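Read the figures in this text as sums done on the coordinates, not as results from a lab. Computed from a predicted model, the values in this text were never measured in an experiment. Cβ atoms are built from the backbone, for glycine too; each structure is taken alone.
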Structure 1
Amino acid sequence: MKKHEIFSFDLKLIGYFRRLFLPVSRVAIFLIYFWFGILKIFNLSPAGPLAQALIDRTIGHQYFNSLYVILAVFECVIGVLFLFPKLTRIVIPLLFIHMIIVCSPLLLVPDIAWNAPFVPSLEGQYIIKNTVIIAVAIGIAASATPLVHRKRNAS
């Protein structure tokens, strides 16, 4: 293969991945959020005990059932909103609010989230993987058309 053929192939491949990034990212976040939310709604989520411990230590055990359902519905809503590009400015802040809540056990329930310093438990790993979701959400947000451009095009 000649150098220019490699460069041409590289450009085509990068272009293909650029076109694929947004739809695949949106569907991936939808799947994670909606699926995990539905599992919570049907009380099938392995994250239930972690959520229970967090609520017990912060707000109080008596609020667990209602807050858990609210969290589940919130997750499903976030998932669905990601499927609609025009709702990016709405869903990104909701995702970050959600991330603050679901990542808080790293600090608020350390006996469940960590086996030792810098050694996350399985639950801790489950939380830490959210950094990938945050990175993908940032990529989606970065692809939004700036409002200043939208206003000019509407005029």
Structure 2
Amino acid sequence: MHVEESTLFELAETVWTSVLGLNLARAEAPPANGSTRHMIGCVVITGAWEGAVTIECPESMAKKAAGIMFGTEPEAASDDEVRDALGELANMIGGNVKALLPSPSQLSLPTVAEGKEFKLTVPGTHEVRHVDCDCDGESCRIGLAAKQGMPD
């Protein structure tokens, strides 16, 4: 199994455009994870290939996505709606990645972490690909991690 960065970006771009109606572009820099609130959505893939798909972004981008998905202003979106929106974006991108994998494969329910100055680790995996993106001046990172010993 080998998912190129360009494929990972195309999968994310398709989800972004079809679900959010927003443009997603390649960027040079990862999202800043420092003084502002930050969020990471993650789904784990198990089966013939094992790993995880992540989406990392500032809370403001997740709120924008929640506003679009729930038909409200971004600042009016509840914390649960913001987490649900980011988790669903991770789930959709993960589902598209899963479609490229050998069968059988299963996708976990999404998990969302949030806060300042943190790193999400999926035990037993290592990052094999990531794509830094920009959406309306805000950055995000789509990542693919593989279980140790899995082809990347």
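For helix-only ellipticity at 222 nm (-39500 (n - 2.57) for each DSSP H run of 4 or more, over all residues; to 500), the calculated result is -24500, so let me know which of 1, 2 that is.
1
Out of 1, 2, which has the highest value for relative contact order in percent (Cα under 8 Å, 6 or more apart)?
2
Identify which of structures 1, 2 gives the largest calculated value of FRET efficiency 1/(1 + (r/R0)^6) of positions 23 and 63 (r between Cβ atoms, R0 = 30 Å, to 0.05).
Top value of FRET efficiency 1/(1 + (r/R0)^6) of positions 23 and 63 (r between Cβ atoms, R0 = 30 Å, to 0.05), among 1, 2, belongs to structure 2.
For FRET efficiency 1/(1 + (r/R0)^6) of positions 95 and 111 (r between Cβ atoms, R0 = 30 Å, to 0.05), the calculated result is 1.00, so let me know which of 1, 2 that is.
Of the options listed, only 2 reproduces it.
Tell me which structure, out of 1, 2, gives 0.95 once Rg/Rh (Cα atoms, Kirkwood Rh) is calculated.
2
Which structure, out of 1, 2, was Rg/Rh (Cα atoms, Kirkwood Rh), for residues 71-142 alone calculated from, if the result is 1.04?
Numbers: 1: 1.04; 2: 0.98.
This figure was derived from 1.
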